[in-house]
Structure 1
Amino acid sequence: MEAYCVKCKAKREMKDAHEVTMKNGKKATTGVCPVCGTKMFKIGGK
């Protein structure tokens, strides 16, 4: 899944992406930027 990396300031394909549930019950996807290793987060499931 593609997400925006704040550190690289570019859209990149998320590495190790997995679905999580936020406190309000909505789905989100979290992963790691393959270039810089920063955590990436995107609201919405896979």
Structure 2
Amino acid sequence: MAKDPVCNMMVEEGDAVATVDHDGSTYYFCSKDCAEEFEENPEDYT
């Protein structure tokens, strides 16, 4: 399990709607909206 850094929802890594690689880490998201928000401002969530 991984925590979506935008909404803090727990996401099963294999079922994540989206993933983003940033600064050597992979982040898992419950929705494309959360992934897009993260990509716009990753420094707000890391």
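Out of 1, 2, which one gives 0.98 for Cα Rg over 2.2 N^0.38 Å as computed from the coordinates? This value belongs to structure 2.
1, 2: which one has helix-only ellipticity at 222 nm (-39500 (n - 2.57) for each DSSP H run of 4 or more, over all residues; to 500), as calculated, at -5500? The structure behind it is 2.
Since every read-out is calculated from the coordinates, none of them should be taken as a lab result. All of these numbers come straight from a predicted model, not from anything done at the bench.
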